[in-house]
Every structure is written in C-alpha cells, then in structure tokens.
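Multiple structures follow.
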Structure P
C-alpha cells in the first residue's frame, strides 16, 4: 500500500511539472532591444502603387500622441528576412497544393540578398527549410500532407522567435492558412505581441474554399485580417491563378521598397503597457501601412 502511495505521488509530481512548464511557456517573452523602436512602412498612392523617393523630412512618428525624434531613416531597397508559414492541418486537405504553389511564387521573387525560411504547422510547428535565398526546395517541401489540428498562433510566435535572431531590419511573416486555430498553446494576442516585438510585418493569405460562405469562414478571415492590420501588413483573399501570382509579386515588391524609421521612446517606463504608434507623411493622398503599436517591456 505504501509503495502504491509513493508511485501515485511520483505520477502527480510529473503531471504538476508538465502543467507548470506549459504555463511558463505561455508567459515566455521574446527578448529584444527595447531601447529603440523600428517601424517599417509601406506607402502607396491612390492606385495602390508603391511610392518611392520620399524625403526623411516628410516623416513624423508619434507614440501615444507625442512626437518622437527619428534617429534612423532608410528608403533604399533594403534586404528582408521572411518566414513562410504553411498550414498543413486536416482542414487544409484540399488546398495544400495551392498553398505550396503560393510559397513557390513568393520565393521566385526573392532578390540576391533577401532570405526566407519555410515552416509548416498542424498540431506542431516544424522547420521545412532554413533561411536562404535559393529557389531550390528540399524534397520534404513537396511531401507535405494535410493532417492534425491547427497551431496557427504557435506558428506565428515561432516565426517571430526565429526572426528575432536575424540581422535584417525588415522582417515579414507570410501566413498561408484558413485561419482556424484549434491547438495552440499561445493566444492570438501573445503571437501578435511577439511579432510586434521583433517588428515583423504579417501578410496573411486566406486559403479557405472560395465557395465557403459560412460564419466560421468570416470569423477566421477576421483573425487573419487582425494579424495583418495590427502589424502593417496585408490580408489577401482566397487566391487562385493569376490573382495569386499578382498578389505575391506585390508582397515581394512591397517588402523591397518599404521605408524604415526608428526612434528612442521618450517614455522610458517599463510598465508593460501598450503604446500606440502613428506614422505621418506630409504629402496628401497617400496610404500608409505600418504597425500601430507595441507592448512596452515590464520589469
């Protein structure tokens, strides 16, 4: 009886350890340099064409309504690092091939100094191909099959984590998914905070069926749109054929001609609160897309 009691205590200890570990994992914070805030902005005209050649003097940055001093400005075609996230969960069974084609389309537009990595996610997030600018894809990429649940938030968090180790100031996460998260240990807010912390612009591509008019699809699209809008990225509706090719061509072009500004926050409090960001350009009729805030570090 005593031995059985000891065995039970041992099992309970193991279970408690796992629960504690999971809770700690959800509280993980990606470590970044909080002394400077970087914003990458896409600026387009009324027709949606990227506007180049804007002067630094035209730009102003505000944090919680207070103007900040810009300490770094770049407008040249700077290299970028991107992580492509392929949803290979069971709900994507009929569209994995389309997602694979979309990823290939993105890679075909990389310039010499751009780098991209590919991860797939279902119940787990797995590396398919590490950062490179090569169009040559590993055999594993073509063997991906749809199966399991959907850890979308975990995938975005992982992408932010690997991007935090990159030297490129321009960073992007390309999500190819139907948007239905069913298995993540991270919340959508946690994933969004991670992407914002490393200044990653999220582009989301809705891979759900075109003829799906369900309420679930509308909700899932809302999730994908939120990731894109909060980080200054773009939501792309269900692609196909020429529309898909053009969409990915524009994303690659955008990343190449973004404007990058940086500032030291005047508010140095480490209170863990959300700070609203606004980028203004002193020229009329321009559309500005940039992340709308970040979470301050907390002691």
Structure Q
C-alpha cells in the first residue's frame, strides 16, 4: 500500500508539472500577420495593431511597457484625444506625414520623427495628408512613488538631427542613435522620461553585433525595421543556445535578466536597423 501511495503521488506531481504553465522570459511577434485591436486611441480612421502589451495574447507582459504597437491613420483621419495621469508615451514615425496635437499646440510630423509625450497631457494624432500615416507607439507606466514634474513643452526631433555613435561596452560594428532617455540624464536627444531607460535605433554593419547581454532591472523590446540576422534570446549569457532567425517586421520582448543580442548577416551589403526601447521595471523589496 505504501509503495502504491508513493507511485500515486509521483504520478500526480508529474501531471501537475505538465499542466502548470511556465512564464516566458521572451516573446516573439511577426508584425505582418498581426490584426488590429480596438483601443482608446483608435477610431474608424485610426487603427491600432498591438505587438506587445494591451491587446496582445500575452498582455500580462511586458511589465512596465503597457503598450507597444503600430498606429495607422488613414488619409484625412483623426485619432481620439487621450491623456494618462501616470503614463508617458513615445512616438516614432515610420511613413507619411501628420500632426501631433499636444494640449493647445500642434506639431507637424514626418518620416523618422520621434516625440515624447509627458503624463497628464491631452494629445492626439491626425493625418491631413492624402497618404496613410504609420507610427510606432510606446506607452510606459510610471511607478506610484515617482514624483511627476510640471508638464513641459512638446518635444519632437528627427533621426537626421542625430549623429551615429558607439556605446561603451558594445562592439564598434553597431552604431547607435539615442532618441529619448531619462530626465536625469543628458546623452539622448530628448531627456525627459521617468520610466523609459532608452529609446534608440541600432545600425548594424555587415557581420555587426551587439553581443548577448542582460539587464537586471529593465525590460527591452526590439523591432527589426530592415535587414535580417539572428536574435539571441534567453539562451544563457552567451546566447548560443537561444539564436533565432530575425527579419524585417519581427519584434522581440525580453524580460529583466533575459539574454538579448543580435547578429547581422556576414555579407558585403547586409545592413540592418533595429528600433528598440528599454524601460525600468521596479524590483520587489527584499523583506530581509
């Protein structure tokens, strides 16, 4: 009888192990096959496609980035006015022309523009042109214990205004354009964020790489704009066990402490560009 009970408990334990879900350390999405989702910033002429966060099947991830997706505004289209008391928002224009409305201000948008929208500010996007407008939108929550400063002016810039540069600790075969970073720093073009650690563009030379690494207190998202190569995701510190093909339109989410990296193709004309965002994730307090 005792032996039977041991076998029964072992079987039950095995069944529980098989049915229990394991939380992923990284996620992958092919943007080309994703569908649109109704959101507070969408309308009949303003269409939101979730990639990660709100509207995605694994919406409990990311942890600080509540929304990462694409917004497409029809010609003559208008998006609803929104405002978030404890969220900051980033925009990056992929294609087209439009207007960012920021409280009582309006600012023209063009391809490769990027903008920071502070919390509490009423804002919206419109497209007065005759061509579609396509943007990447990132919404990031601000911890409740973080003080929010008085709202400042609208901050918009263009990739052409930034010089490419290397970043300490990364190979010279990848050059960076640093778009938006913390309000306490000075290295980015726009230094205004509370929870965003960095919003940046990577330009990979043929055979270029940002070697596999991890961030203990931040999560990260990569969106491959063009080119192809291999993403290192969650396969150990060297990334060798976790190399995955990556092409234009692929997006990857990495939880804190997850291995992240990219290897570009080793051919003479193999250029690749990745738009990335990294956001701080509050760590639980140690009860000891």
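Taken together, the values in this text are just the output of simple stated rules run on the coordinates, not laboratory data. All of these numbers come straight from a predicted model, not from anything done at the bench. Cβ atoms are built from the backbone, for glycine too; each structure is taken alone.
Structures P, Q were shown, and distance in nm of label points 7 Å out along Cα→Cβ at positions 170 and 202 at 2.1 was computed from P. To test your reading of the models, identify which of P, Q gives 78, 46, 42 for Cα extents along the principal axes in Å when calculated. The read-out was computed on structure Q.
Looking at relative contact order in percent (Cα under 8 Å, 6 or more apart), point out which structure of P, Q has the largest value. Provide the component values of the computation, followed by the final result.
Values: P: 28; Q: 16.
Of structures P, Q, the maximum of relative contact order in percent (Cα under 8 Å, 6 or more apart) occurs in P.
Calculating FRET efficiency 1/(1 + (r/R0)^6) of positions 114 and 186 (r between Cβ atoms, R0 = 25 Å, to 0.05) for structures P, Q picks out Q as the one with the greatest value. From P, Q, which structure was helix-only ellipticity at 222 nm (-39500 (n - 2.57) for each DSSP H run of 4 or more, over all residues; to 500) = -2000 calculated on? Source structure for this number: Q.
Using mean count of other Cβ atoms within 10 Å over residues 82-89 for the comparison, can you identify which of P, Q gives the largest number?
Details: P: 26.0; Q: 17.6.
When mean count of other Cβ atoms within 10 Å over residues 82-89 is calculated for P, Q, structure P comes out on top.
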